[in-house]
Structure 1
Amino acid sequence: MSTHNSHKKHLTRRRVLGASAIGVAATGAAVAGGTGLLSSASAAAFGYTDDGSNYVVTTGASLVLKISKSTGDITSLAYKGKEYEGYGGKHSHVESGLGASTVTIRQSGSTILVKVVHGPITQWYAARSGENNVYLWTNKADASFTATRYIVRVKPGVFPNSGSDAWDSTTDTIIEAGDVWKHPDGSTRSKHYSGKRTIDYDHVGFTTGSVGLYLVRSNHEKASGGPFYRSLLRHSNEGGAGLYEILHYNEAQTEPERFGLQGPFVVTFTDGGTPSSSLFAANLDTSWVDSLAITGWVGKAGRGKVAGVGLKGMDAKYPYTVGFSNTDAQYWTKAAAGTGAFSCKGMLPGTYTLTVFKGELAVHTGSVAVTAGGTTSLHTLTITGDPSTAAAVWRLGNWDGTPGEFKNAELMTYAHPSDARAAKWTGNVTIGSGSEAESFPAYIWKDVNDGVLVYFKLTAAQAAAAHTLRVGVTTAYINARPQVTVNDWVSAIPTPPTQPSTRDLTTGSYRGNNHTFVFNVPSSVWSSDPTKYNVLKINVVSGSTGSAYLSPGTSFDCIDLLT
């Protein structure tokens with residue numbers, strides 16, 4: 001598949017969703033109405049009214065919101081009398097806007113609940129008396145919509161336009177696919193450049209210092225991609241800004257979509273600080289939701305827990321995460337340093353694949369059953385799948401499922417490879433130089449830095465034996481995979497493993513399906529002179545073509561030569 005066709009398909013998906021692209025159009029149309037103060041009181045009594053086009057919900061705190069009676073869009077978020085919602089004639093909604101929907105509202109004690117039904121999608125909103133929060137749920141029944149996201153659209157100019165996910169179309173230049181921008185100073189910006197994995201954040205938002213608008217993410221139990229998935233979280237430019245809850249985006253995706261009720265995630269206003277930790281998914285008290293009859297809702301009583309005594313065989317230099325997944329749900333929890341003890345609560349009943357990750361590399365798998373109201377206790381799990389335990393003549397990087405030790409790796413989670421801050425992607429490596437990993441490029445592309453060389457020496461005894469060469473990758477673009485040459489010996493071309501079908505290396509993600517290529521190098525290949533270097537050459541091969549940073553490319557985890 002060519003890069004041109006891949007991008008064309010991506011744009012078509014957005015048109016199927018029935019609205020314009022996620023990013024703001026380059027013209028940056030201004031939002032009607034400006035950012036002036038509203039005439040309505042900011043602390044009116046809790047309740048709702050009908051203005052003919054919208055349900056107007058007053059929280060009894062400092063927030064008044066409007067929800068369209070025809071589409072279910074949030075059409076107004078007025079905090080302390082000031083409007084924050086909307087840009088370019090667009091409002092806040094699930095997907096890219098559902099269009100004509102059935103919208104109903106009811107009050108249940110101290111909660112006002114709005115239900116929006118459009119075919120396979122039901123969107124819910126709840127406001128609670130005395131809170132500056134909006135609680136949201138998305139229930140998606142099938143794949144007739146190809147993405148699952150909620151976007152909160154924010155008026156231009158009310159928050160600082162800064163960060164790796166912010167740009168200015170009046171000064172910046174598009175350099176890739178309509179959504180990657182280059183600033184005059186050579187730095188790059190994109191809505192994709194959050195620099196964070198799902199496990200790394202609880203909320204995303206904007207602040208002026210005196211007012212903050214945030215989206216607190218859900219537990220992502222019905223999302224896809226796992227704890228290390230990277231996706232767009234927000235964007236900002238001169239035409240407006242956006243906050244995202246991404247549940248399935250079809251970009252750099254490693255697993256099938258899940259369906260059912262997801263949430264709550266929370267839109268919240270603050271007096272400038274970050275949201276209260278009581279709103280975080282791990283801490284949120286949702287007992288008040290149980291009586292609301294939200295379709296698909298499973299309360300605390302219907303959920304279970306897994307508790308593990310610990311992990312044996314850990315490497316103290318790395319964090320460990322324990323993940324749980326099946327076709328219906330996903331969860332994860334951090335293992336305690338030292339002991340590896342772990343606990344995961346709030347899980348839907350079912351049988352899960354349990355995966356222990358060293359960094360982001362799966363090093364142990366098993367199975368665990370969860371029952372409603374119960375705790376499944378696990379004895380100490382012994383890690384046996386860590387490739388770092390194998391003795392090696394030399395090792396470039398380490399096995400942790402990431403390219404983190406290599407050149408430009410950290411920058412690539414919030415910048416384009418062409419960014420002026422990036423070190424040169426070319427350059428060879430000599431084992432024993434003391435800076436091997438820092439000199440080796442995190443990514444190799446066929447059209448950019450193909451044919452990187454690694455120089456190393458072997459003792460006479462080592463040169464007399466055959467050796468296994470392992471090349472670990474974390475993802476690949478358009479079927480890229482390594483073919484190696486050692487001195488005069490050329491390996492066969494490996495079969496490409498399954499990897500995401502979209503851009504990833506240029507959109508802030510190295511996360512795909514970790515895979516290890518194994519090359520058995522015969523003893524006849526090596527130099528018999530221990531004073532001379534052997535030369536390993538790494539080329540990227542693929543049946544697909546592209547240019548520059550959209551040519552076939554791959555991200556590296558570790559390379560080693562076993563004893």
Structure 2
Amino acid sequence: MKDPHMVSPHGVLSECYDTVRMGSRAAVVSNHPVATSIGMTILANGGNAIDAAVAVGFAIGVAEPNGSGIGGDGYVMVHKAADRSVHVVNGTGSSPMAARPEFGIDRLGIRSASVPGILDAMLEAHAHWGRLTLMECISPAIALCLDGVPVSFFQAEMTRKYDRLHQDPEASKIFAPQGRPLRPGEIRRNADLAQTYIQVASNGRDYFYNGPVADAIEKFSSSTNGLLRREDLMRHRVRVEAPICTTYRGKHVYEAGPNSSGHLLLQQLSMLESFNIGAMGYLSPEAVHLMVEAKRLAYIDREAFLSDPDDTDIPLQGLLSKQYAAERAALIRPERSLATVSPGDPWKYAETRFGKQAPAEFKVLNAKEDTTHFCIVDSEGNAVSQLQSLNMMFGSQSVVPGTGIILNNRMTYWHLNPAHPNYLRPGARTRHTMNPVMVFDRPAETGAPLRWVMGTPGGDTQVQSTFQVISAMVDHGLNEAEAVQAPRWCQEQDGTYSNHPHSVDELLTVETRHGDTSLVAGLAALGHEVEGIGAWKARGSMGIIGVHPESGARMAAADLRRDGQAQAM
């Protein structure tokens with residue numbers, strides 16, 4: 001029942017401050033209203049979901065440069081309704097061939113950058129499934145570069161916070177053209193990026209990976225003591241991969257496989273199936289406690305097993321096994337948080353091997369990044385869930401001269417412990433937190449219609465946030481907007497933080513609203529180190545589109561924690 005004291009104009013079962021955006025034909029959700037509008041325009045002009053995703057992907061790199069751009073990496077999950085298929089285009093790049101663990105890890109600057117991969121992923125998806133020309137898809141983003149985008153309050157605050165953006169000569173041309181950080185409502189332009197986009201639209205991937213952009217990156221890197229070289233970009237190859245999948249209370253949940261952390265979501269859901277979470281109060285201490293404990297067990301497994309499957313043997317079948325999930329769930333004590341958690345033994349449930357090399361023995365220590373996500377469903381039932389990232393806010397904060405491209409700082413995801421499976425290796429792909437998600441009522445391969453497509457930025461909070469949203473809708477009946485806008489929790493776990501040096505204080509944070517601290521007190525009583533944070537202060541920015549199971553209506557919702565917007569038609 002709806003709490004009569006709940007101050008929420010659109011809530012039915014939970015707090016909801018912005019309504020579900022409904023349309024009979026299509027919907028787009030992204031982290032910026034201009035990018036969302038561009039996606040809708042592409043759909044209205046005859047493009048399909050893949051065309052719209054390419055348009056949004058290029059546009060969001062202009063409109064939201066703190067989160068992504070073609071100097072970053074990411075994943076594109078595509079559902080083709082006519083083919084009854086789900087594919088994952090893996091656009092994650094490798095470390096430079098010159099990288100060595102003994103060099104250490106730089107958090108910012110050119111040495112923090114790995115090979116950009118998201119551009120190749122978008123072009124590959126377009127080549128496979130797009131309908132419009134590449135120029136038609138990229139042209140709106142070119143216009144954005146030249147005409148400019150008003151700086152949001154959130155972006156102005158972030159730009160002011162990072163000195164490199166207004167001190168570095170190339171970055172300041174974009175972020176501080178008047179000698180100071182741009183303020184809210186002022187226009188940010190990027191003429192160099194417009195020219196790069198024009199050439200990519202005209203000449204394809206070779207312009208970037210085997211042409212002038214590769215040359216510009218090598219020149220910039222060599223002159224600033226960096227490690228990236230033209231050879232690193234030339235050897236990059238995108239991968240079209242099969243998704244991984246599990247069921248949760250009858251729903252079929254699709255994720256990206258390794259080197260993505262997508263298996264964490266599937267493990268968490270499978271463990272939660274052991275408990276009658278729907279009979280517990282939504283956001284009750286008892287329910288959140290069980291979810292947090294499942295999260296801790298899944299994340300500690302990631303530390304023991306996940307890296308680049310090209311040279312790491314990963315017990316993926318075991319990690320996704322329902323038997324293994326039940327074994328891990330049996331460790332959870334409903335009355336008290338576990339003092340410590342350790343990796344399990346999923347190998348005994350893995351009849352087949354995923355990857356190529358046995359991992360080293362590793363004992364896990366038990367003691368802020370940025371991305372963007374958008375999702376699209378078109379009138380034919382095709383869908384895209386896309387995550388693209390520079391890693392931390394504005395990535396390396398280094399702009400390649402003459403290109404307008406901000407490079408990522410993904411090298412911070414590597415480990416320097418030789419016994420860790422994600423130990424830094426030249427030419428390998430680090431593990432990733434990005435994980436696009438689609439949910440079907442039955443296997444997609446049987447022709448089942450899509451039920452939800454979703455995702456969020458937020459580094460290690462991504463699978464935690466998606467976990468909460470899926471449970472809210474499946475177990476408690478919340479609608480899309482209620483689930484996205486509900487108070488959120490996040491558990492920081494020492495030794496599992498993705499960015500170097502990977503150590504954090506063990507802490508569970510919970511959003512508190514209207515002065516209500518009962519959830520914080522209840523979780524503390526269950527043994528959690530817990531802290532209340534302000535309303536809407538959790539990381540991430542969830543986007544989701546539901547497809548009504550009877551009418552087929554598109555039901556879209558955006559997070560209110562950033563600049564996201566949902567539109568439908």
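Quick note: the coordinates plus some simple rules give every number you see, no bench work behind them. Predicted model, so just to flag it, every value in this text is computed and none were measured. Cβ atoms are built from the backbone, for glycine too; each structure is taken alone.
Key figures
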| quantity | calculated |
| --- | --- |
| If semi-axes √(5λ) of the Cα gyration tensor in Å is computed and equals 46, 28, 19, the structure in 1, 2 | 1 |
| Of the structures 1, 2, the one that -9500 was derived from, the read-out being helix-only ellipticity at 222 nm (-39500 (n - 2.57) for each DSSP H run of 4 or more, over all residues; to 500) | 2 |
| Entry that produces 20.1, 62 once Rg and Dmax of the Cα atoms in Å, for residues 216-423 alone is calculated, selected from 1, 2 | 2 |
| Comparison of 1, 2 by distance in nm of label points 7 Å out along Cα→Cβ at positions 184 and 288 - largest value held by | 1 |
